[in-house]
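In what follows, structures are represented as structure tokens.
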Structure 1
Amino acid sequence: MRFLSALLLLSSLAFAEDFASWEERYQFDCNGPFEHFSPAEVKEREGWRFEHTGGTVKVRRLAPRAGKKPTLGLLAGIKDLEPETQAMLQVFLANFEKADVDAIVIGGDSSSEPDALDQILEYLGKATNRPLLIVAGNMERGAALNYAILKQRKAGATHLLNLDVIRRYDGDGVDVLGLGGYHDKAYLHLAGGCIYKDKDVEALERAAAASDDPVVLLTHGPPRQHGQQALDYVPGADNVGDPQLKELIARAKIPFGIHGHILEAAGRGTDASGKPLPPRKLHPALFVNQGSANPLPWKLNDGSTSYGLAALMTIDGKKASYEIIRGVKPKN
């Protein structure tokens, strides 16, 4: 009996770890597992409390605001930190401050260059104290992004949360599930880019089942939809989203999503099928393409030109609304 007790104690000690060890363990993976350790590791920073248990981070304000509906600020496709891009980010971050967002989502394609990744993440970590939820896109190497986030966290920016490693952000009134990378190897920008696997999608289904609030799926690429007004429509290529994500959304009954990859289809929200939905109205199912925050001009499917885009998503019980924030054309 004593031997068995000692064995059980050693076993529990072997599996006990802090979150720094968890991050180190999965730093070369595109997506970590949806597993947990205990007891929780708690950190506080600038008005926020972060409770880490491996595959989930529970985030709360230290001074809760009664009656506030959870709101997310949405960014993607930052790509560089040139002066024009930095000026655009300042505009978007000011909008997020005004909206008092609960977290800022960085939905992939931050940069393909390690030095630029470091600069962008350092800038964001200093520009805001709000939680930053980050996933890889098809532009960056997953391991390079993990390493860049880890460096900033070790330097004190513990509000940078890697949702390729932490699969579930448990917010106050909303749960965000992260999936890093892309489904089609042909669209990776670099060797060593992140292709998510069946097991990574299956982990999301377990995370959705464990969620106690409305679920928002955060991926770089969109699910497969239908029609020319869908989030995944590319002229000349038709609808290019991932059928596996479409099946996951239906199977796990995920009501909301954030998918910023298809730049032509940016600046809009749809239902799960791809039917366009009006902004600033509540919808029982809502999937948003926030587009690229970079100010380089991009022709959109509606005929307009983007000079940088961001968005807000607000969760109101079992419904959600969105608002697109459009950058102004640079003067130079």
Structure 2
Amino acid sequence: MTPPPAPSADDDTRALEALARAKERLVEQLRRRIVGQARVIDLLLTCLFAGGHGLFVGVPGLAKTLLVSSLAEGLELEFSRVQFTPDLMPADITGSEVLEEVPGTGRRELRFVPGPVFCNLLLADEINRTPPKTQAALLQAMQEARVSAGGQTRPLPQPFHVFATQNPIEQEGTYPLPEAQLDRFMLQITVDYPDAEAERQIVALGTRAPAAISPVLTPAQLRAHQALVRRIPVPPSVIDHIVTILRTTRPREDSCPPQLRELLHWGVGPRAGQQLVAAAQAHAALAGRPGVTIADVRALASPVLEHRLVPSFAAQSRGVSGGEIMARVLKAVPA
């Protein structure tokens, strides 16, 4: 069987224009329910079209769940929401086998009942409120887009994305995500309080029913756009810049300045670099540009890398956040 011809440059140019228009329409639909939060929406769409998973960090009541569910409606994606609680078990996410009687035979056999992870878009609400054993049920799904359960490995529907929420101020009854779990998230998206004008509009809306969302793309069209994003060229100079940033976060590297070295216990790994490349490709494509620039990389370096850093005791005792450390890293790496 002859493989289909590779897309031409003209095809990709038209596809980029279509992607930019689709983004505008999608933002317009999300704006029907979400007031303000332009940066959050931009990062959400960057993560989505890059094919990654996102971790939303913010206090309750900032419309994180509404934003993700609205996105699923705008893309006709099968959506599941799981409220993570201390008594949640891995099988509650992946699914389990049940013993059933075969009609007319008297025999019994095991049948696999898929869990909520078998969807296109999974919202893991308050992911840090469940123990590590249950958190780990998402590791294979997020990395390989498949689930091993009941002695078989089953593929997940495509596209497949996990967006999780986490309350940054709640400590009691929570289980911090381990580094391996954090590394599965392409972006950490910080959701802050809205500005005064946006908050006035939100309060004025009161308890009114959410506006209807019109579909913008089908799942198949989304996958086509994601494939286009992966074809966006990344110049060698941009790769070199990303590698320099990665190595600057590692306290045992000569390129890490002394003032940074004392704030870091571990830096980021090569997978973080791959994720930063993918996010920068999406950032450029959504802007309608046919190539990645260093500006794309620097715009996304903090959301991609800060949750992967392991701060030192000195940084924790001084209250230096991952975002502040990344700001110093970028300052140490000339643009």
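Structure notes:
- In this comparison of 1, 2, the computed figure -13000 for helix-only ellipticity at 222 nm (-39500 (n - 2.57) for each DSSP H run of 4 or more, over all residues; to 500) is attributed to 2.
- Answer label among 1, 2 for the case where relative contact order in percent (Cα under 8 Å, 6 or more apart), calculated from the coordinates, equals 17: 1
- Sorting 1, 2 by distance in nm of label points 7 Å out along Cα→Cβ at positions 90 and 290 from high to low puts 2 first, with the largest value.
- Source structure of the calculated read-out (mean count of other Cβ atoms within 10 Å over residues 58-65, 16.9) within 1, 2: 2.
- Value 32, 26, 23, calculated as semi-axes √(5λ) of the Cα gyration tensor in Å, assigned to which of 1, 2: 2
- Source structure (of 1, 2) for FRET efficiency 1/(1 + (r/R0)^6) of positions 106 and 258 (r between Cβ atoms, R0 = 25 Å, to 0.05), computed value 1.00: 1
Only the coordinates and a few stated rules stand behind these numbers; no lab work does. Computed from a predicted structure; not experimentally measured. Cβ atoms are built from the backbone, for glycine too; each structure is taken alone.
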